[in-house]
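All of the numbers you see were taken from the coordinates with simple rules; none came from a lab. Please read these numbers as outputs of a predicted model, since none were measured by experiment. Cβ atoms are built from the backbone, for glycine too; each structure is taken alone.
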Structure I
Amino acid sequence: MGKKYTDMNQKVKKDFFFLLLVILFTTLPFLNKPFNIDDAQYFEIASWIDINPFNVAKHDFGWLGQQIKGGLIYETSHPILFFYFLNVISKIGHANSEAIYHLIYIFFPILIAVSFYFIAAKFIEKPLYAVLLLLAMPGYLACSHTIMADSPTLSFWLSAVCLYIYGLDGRKKCLYLTMVPVFFALGFSYQSLSLIPLLLFWALIKRQISWKTLLPVIIPAGIFFGYLAIIYKMHGVFPFFANIRDYNIKNLILSPNYSQTLGLKTIYIFSSVGSMLLIPSILFLSMELKASKGKLIILGGVIFCFLISLEFISDYSFFYKFLFSIYFISGFFIIVKSFSGLKKNLKIYGKNMDAMAPFFSVWCLGIIFYNIFIMPMGAIRFLLPLFPPLILLFLKKFEIDTKWRHQKKILVVFFAQMAFSLSVARADYEFASIYKDFSKTIPTLVSEKDHDIYFSGEWGFRYYMKKEGYIYFLNEHHSPKTGDFIIQPTLAYFEQRPESVASRLKLIKTKDYKGDIPLRLFNFEAKGGFWSHDHGLLPISIGNNIIESFKIYQVS
C-alpha cells in the first residue's frame, strides 16, 4: 500500500511539473500582449476606487461617445472585488506595464490546472489528458492572455468544485477551505452565482445535506447577498439586478428580435464547442466512422445541407458556410457523444458514477442555460466554465469505449491542438497590438500644431489613445474647431455621430492593418465572433482580409 501510494505521488508530481512547463510555454511569450476588448474599461472603473475605497462615489465617464452622468461602480458588469484586485495590481511596479498584469495572472492557469487535475482524477483514469485538452483549447488560451475576469473566474470555480468534492469525501480542511474560492468567484463575476446551486446539487446527490456541508457554500453566498443589501441601502441599486436590467431586459427581452437572439446564441454554443475542440472531435469522429460509417455520413450530409440553407447565414460566402457547418457538426457530435455515455456510465460504475456523471451533466446544462437566457451575447469567454465538465464527459466515453488503447493518439491530438491554439492566441495578440501601434504613429499621420486630436472608439484603442494624450470625443460635449482631427477605427467604433458634427468631417486618410496569421477572431467580413456572436457565428475564422482600418477626419 505504501509503495503504491509513493508511486502515485511521484506520478502526480511528474504530471504537475509537465503542466507547469505547458503553462509557462503558453503564457510567457504573451507577457507583453497589449490590453484590448474590455481591459481598458475595467482599468478605468478600477481607478475610481482611489478616491474613496470604502464607498466609491458616482463618476461621470464617457462611453460610446456619450457622457454618462453619475455612473456607479456597483452598476457595472462585475462585482466590486474584481475592480479592487485590478486597483491593487496597478500599484505594483509600473502601473501601465502589460507584463506586470500578465505575470500576476499566471497564477490563475496554475490554479486551473491543479484543481481540474484533482477533479478529473475522481472521474477518469488519465486526469492529465483532461487538463492538457483544457489548457490546449484556443478559447481558454486567448482568454487567459487578457486582464478580464474570465480566467480568474474559471480558476476559482474549479478550485471550489475540487475542494467541495474532496471535502464531502471526508477531508474536513478541504470542506472548510471551499469558502475561499466561492467567495472570490462571487466577488469576480456574477456568473459564479450559478456555482451555488451546483455545489448544493453535489451535496444533494451525495446525500450529505447538513449544516456542516452546507455552511461552506452558504457563508460566502450570505456575504455576497449581504453586500448587495448594503449597496442597495446606500445607493438604492442592487448591483447584480441593475446589470441584468440594463443588459438583458432593456436590450434583449424587450427587443422584437429576442427569440431570434436566443436562437443565434444557442447555435453559437454548438459552433463554439466545435471550434474549441475541433481536433479532438476529428480524431474521435474518425473512430466512430469505422463502426457506423454509412449512418454518420448520411446524418452529417443532411445536417450540412440544412445548415448552409439557413437564412441567418445567407450573407456568408460558401467557404464560411462550410466552416460554420464543420464547427456546428463537430460541436453537435461532442455534446451528443458526451451525454450519450451518461446511461452507460451509470450502469458500469455504480454509486460513484451515480454522483459524478449527473453532476457534470447538470454543470454543462446550467452553463448552457444562462449563456442562452441571461448573458447579453454569445462569447467564448462566457462559455469557459462549460468546457471542463464537457471534456470529462467526453473523455469518459472515450475511456469506456477504448480502455485507453489510443493514448498516443491523445498526445498527438494535444500537440496538434496546442499548435492550433498558439496560432489563435498569436492572431489575437496581433489584433490587440494594432491599437497600441497605431496610437504611436499618429504624429507621422497628422500635424498636431494648433489643432486638437480627438478620437472615437473603445477597447484597446481607447486605452492607448488616452495614454498618448489624445481626447476622447463626446458627441454632445465637444465642439471641434476647424482644422481639428477626429480619428476612429472600424471594428472598435459603435456610436452614431450627430449630423451637426458628421457634416463637417472630411476624410483625409485611411490606415489599414493586416496580420501575418490568416486567422480572424473578431471580424465582420470573416464572420469572426470569438468575442461576440454579433460579429459572426465563427469563433475562429480564416481570412487574409484587413483586421482593422482607421479613418482620419479633419473638421472643415
Structure II
Amino acid sequence: MISSKIGKLLINEGLIDEKQLKEALDSQKITNEKLGSILIKKDYVGEKEFYITLSKQLKIPFIELDSCHIESHVIEILNKKFVTKNLVMPFYKGDTFLKVLMEDPLDINLLDFMKNTTGLDIDVYIGTKSHILCQIEKYYDTSFKEELIHELEKRNKGEESFSTIHINGTSIGTFFNFLVKKAVQMKSSDIHIEPKKRNFIIRFRINGELKRVENLPKSVYDALIQHIKYMCQLDLAEKRVPQDGRYEINTGGNNIDIRISTIPTVYGEKVVFRLLNRDEFIKTKEELGLDKKSLLVYKNMIKRNSGIILISGPTGSGKTTTLYSIIKELDFKNKNITTIEDPVEYKIEHINQMEVNDKIGMTFESGLKALLRQDPDVIMIGEIRNRDTAKIAFKASITGHLVLSTIHTKNTFSTILRLKDMGVDSYLIANGLIGVIAQRLVKEICPKCRITYKNKSFLVGSIKKLYKGMGCDYCNNTGYKGRRGVYEIMPIDNNMKKLINGKFSLDKIKNYAVENGMRTLEKTGLNLLQKGIITLDDFMSLYYSIK
C-alpha cells in the first residue's frame, strides 16, 4: 500500500512515469526490496528527490545536517556499529527526547529498541542513505582524531618517546591509515599535507581538483611528518632538500601503493602522497570505457606480436593506466615481458620491471639497450622523451618485439609529426607503428544530483539540452562522481603507411583516419556531452586541450 502511494506521488510530481513504476513494482515482488531502493538503483529518480517525496507523503520532516554541529555527548548515545547497520544518525538530545535522522522512519521495531535502550522519546526525521552514512563517517571518526591530536601533542612536548605513542592500542601510524582510508573512500589520487604559519592543512585531489578536508593545529605537525618519513624510510634529520620514498598499505581491503615526495617550504616540509589503488589502477580492456568500435580496434592492435603501440596525451591523462591495461592482457607464462619506467608505478608479480635512475646513469636509453640483450618479447617504456629512445624503440619494433610506450602529443595524427621532429625515419614509423591511442580524462556528472537545463551556448548549438550536477552527499557536494577516459584510436594500415612514407601531410593523415572510421577526441567528447555524462565546461576544456 505504501509503495503504491509513494509511486503515485512520484508520478504526480513528474519524477517517474507509469512504465517505470510498474517495472519497479514487478522487481519488488521478486526481490522484496524497498521501492525507493529499486527506483534509485535503476536511476529513475534521484535519491534526494525520492526522500523529499516520501517526507511529503508521511508528513515527517526531511532534513540535512551539513549546517549543524552535533555534540560529542549526542554521538556517544548510539555506537557506530549500531548506527551504521540501521542507518540512524542521532543529532540532538533534549531532557526527555532524542532527535534522529533515519532512512526508514516506519521501522517500529527499531524505534522501540532505541526508546528502550536510551530511555528517551525518539523524534524522527527523514534523510537519504548516502547523507546518513556521510554524517556517520564525519562524526564517529572525530573522537579518534581528537585523541590522535592529544597524543601527538604529548610527544611534541617530550612527554612520550616516539616509539611508545599509542592510540587505542595502535601506533600513530594509524593516522596515516586513517588518511589513506579517507582518501580511498573519496576516490582521491593524491594527499597533500601543507604547513602554514599557525596550522597545517590536508587536501585531497579528487577528480583532478584539490579539496581541503582537514585543518589541524601546528603543534602536532612535526610528530606526524617524522612518523611518515620513518615509515617511508626517508632521512629523518634532513629537512633542507626534497626526498622521495615509497610505502605499501592495506586499508579497507584495498592494496594501496604510495609514492611520497617532500619539499622544504618556509613553514616546514610539504608532503604529497600519490595513491595507487592496485585493485582499481590496472583495468581490463572493458573497464577502460572504450565504445564498441574503438574496443574492437584496440583488441586487434594488442594481438600483434611485433611493432609499437603509442599512448599519447598530457600528464595526468591516464596514459600509464592504459599501458598497464595492455600488459594485463598479454601472455605472462609464455612471454618475457620487461618494463623500464620512471618510476615504477605499480609492481606486477609476473613481469620484469626496471626503474630509471639518472644519478647512476640508468636512463631510458641505457636501460633499453641492456634490456634488448635480455631476449625480450614485450618491452614497455614509460615514456619516449627524446630522439635516442625513440630510435631504439622503433628499431626494436621492427625486429620482432612488441613495444609499448607513451608520448606527449595532443592527438593521434600529431604523434606522427612529433616522431618525425625527433628524427625517427619515415620508413621506421611506417613499418614499426601499429597504432596510436590519444586520450584525456574528464569528470563525470554525479548521477544522483544531475539536472538538465536549456542550452544557450552557440558553441554546441545542435544540442538542445545540457546537464550539470547540483552537489549532494554522494559526490561530496562537488557535482561530479569519478572520471572516465576519452579516446581517439588510429590504427596504421597499408594506406596509412604510404601516407607516412610519401610526401608528408598531416591533414591527409587526419582525413584518411576520420574517413575510415576513427572517432576523434572532439567527437567522442561531444557524444558524452549529449548523453549528459559531462558538463559543457568540461567539454570545452577537452576541446581547447586538443586544438
For helix-only ellipticity at 222 nm (-39500 (n - 2.57) for each DSSP H run of 4 or more, over all residues; to 500), the calculated result is -11500, so let me know which of I, II that is.
-> II
Of structures I, II, which gives 7.5 when mean projected area of the Cα convex hull in nm², for residues 441-528 alone is computed from the coordinates?
-> II
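A value of 9 was computed for relative contact order in percent (Cα under 8 Å, 6 or more apart); which of I, II is the source structure?
Only one of I, II returns 9 for relative contact order in percent (Cα under 8 Å, 6 or more apart), namely II.
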Can you tell which of I, II yields 48, 35, 19 when semi-axes √(5λ) of the Cα gyration tensor in Å is derived from it?
-> II
Please state which of the structures I, II yields 6.1 when distance in nm of label points 7 Å out along Cα→Cβ at positions 97 and 233 is computed from it.
-> II
Answer label among I, II for the case where P(r) over Cα pairs in 5 Å bins from 0, in percent, for residues 65-224 alone, calculated from the coordinates, equals 1, 8, 16, 18, 18, 16, 11, 6, 3, 2, 1, 0 = I
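So if we calculate FRET efficiency 1/(1 + (r/R0)^6) of positions 41 and 393 (r between Cβ atoms, R0 = 41 Å, to 0.05) for every structure here (I, II), which label has the highest result?
On the way: I: 0.70; II: 0.30.
Biggest value here belongs to I.
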